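Pasting the structures here.
Laboratory data are not the source of any read-out in this text; all were calculated from the coordinates shown. Because the structure is predicted, anything quoted here is derived from the model rather than measured. Cβ atoms are built from the backbone, for glycine too; each structure is taken alone.
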Structure 1
Amino acid sequence: MGRYAFFNTGLEYKFAFGIQDSLDMTKFEGSAFYGRDECHLIHKWDKIDAEKIKEKLKEYLYDEIDFSKYTNNLDGTYKLRWDIQDKCSDYKYILGCIIYHQLQYVNELEVWYEL
């Protein structure tokens with residue numbers, strides 16, 4: 001069992017069970033607010049957040065990702081995710097890359113998740 005995050009792009013993200021904090025979502029700009037109760041958060045980003053997220057990703061000591069290799073759609077985001085997970089186990093970094101990539105093809109990104 002684990003906690004999931006549901007993006008308005010259709011992407012479902014599963015937090016790493018017993019390892020990853022749900023609040024990792026809040027580490028990449030945007031704004032968060034409670035959903036239907038204090039156990040659920042909604043987080044939103046817009047295009048302005050995208051460049052800030054990209055700069056934040058550079059703080060990690062990994063080779064810079066060529067996001068242009070991935071199509072700007074849900075399939076491209078899943079492909080990016082699988083490629084990164086093959087090389088990296090830093091779940092916060094992977095999440096940041098997923099958020100950034102989705103902002104390449106939507107004007108506003110929103111996610112709903114449990115704490």
Structure 2
Amino acid sequence: MSSTNYPLLMTEEFWANTQLSVVRYYGLCQFMGHEYIIVNKEGKDIFQLSAEAHKAGRDKAIEPGEPCDLLIKTLMVAYRKLGRDRIIALIKEGKSEKEINEIAKKGGKS
């Protein structure tokens with residue numbers, strides 16, 4: 001049985017200093033029965049960003065100092081649609097994964 005008490009988003013400041021820091025080598029991980037993926041502030045995943053960086057001749061997919069969140073995969077569409085700041089605000093308000101996805105489906109209106 002899966003717990004309903006699991007993180008929806010972890011900022012790099014958090015995940016980089018935990019056992020989850022190995023995600024930087026793989027781009028995604030399983031944690032508490034859920035799949036998480038690294039995204040930038042626009043919600044592009046690390047694999048898309050790596051391909052773009054390679055094509056542009058850049059060494060880094062996400063530049064140092066830029067947001068680098070570890071996001072539960074089921075919120076990727078909502079993250080892109082609502083934006084990083086709104087997702088973080090909704091999480092701080094105590095909104096669930098389901099509620100956030102519903103808000104995104106309604107065009108951002110809570």
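Taking distance in nm of label points 7 Å out along Cα→Cβ at positions 44 and 84 as the criterion, the top structure among 1, 2 is 1, with the largest value. Please state which of the structures 1, 2 yields 40 when relative contact order in percent (Cα under 8 Å, 6 or more apart) is computed from it. Matching structure: 1.
Here the criterion is percent of Cα pairs over 13 Å apart, for residues 52-99 alone, and among 1, 2 the highest value is seen for 2. To which of 1, 2 does the computed value 1.4 (distance in nm of label points 7 Å out along Cα→Cβ at positions 20 and 68) belong? For distance in nm of label points 7 Å out along Cα→Cβ at positions 20 and 68, the value 1.4 is produced by structure 2. The greatest value of FRET efficiency 1/(1 + (r/R0)^6) of positions 28 and 92 (r between Cβ atoms, R0 = 25 Å, to 0.05) among structures 1, 2 is that of 1.
Each of 1, 2 could give distance in nm of label points 7 Å out along Cα→Cβ at positions 12 and 60, but the derived value 0.6 comes from 2. I have 6.8 for mean projected area of the Cα convex hull in nm², calculated from one of the structures 1, 2. Which structure is it? Only structure 1 yields this read-out.
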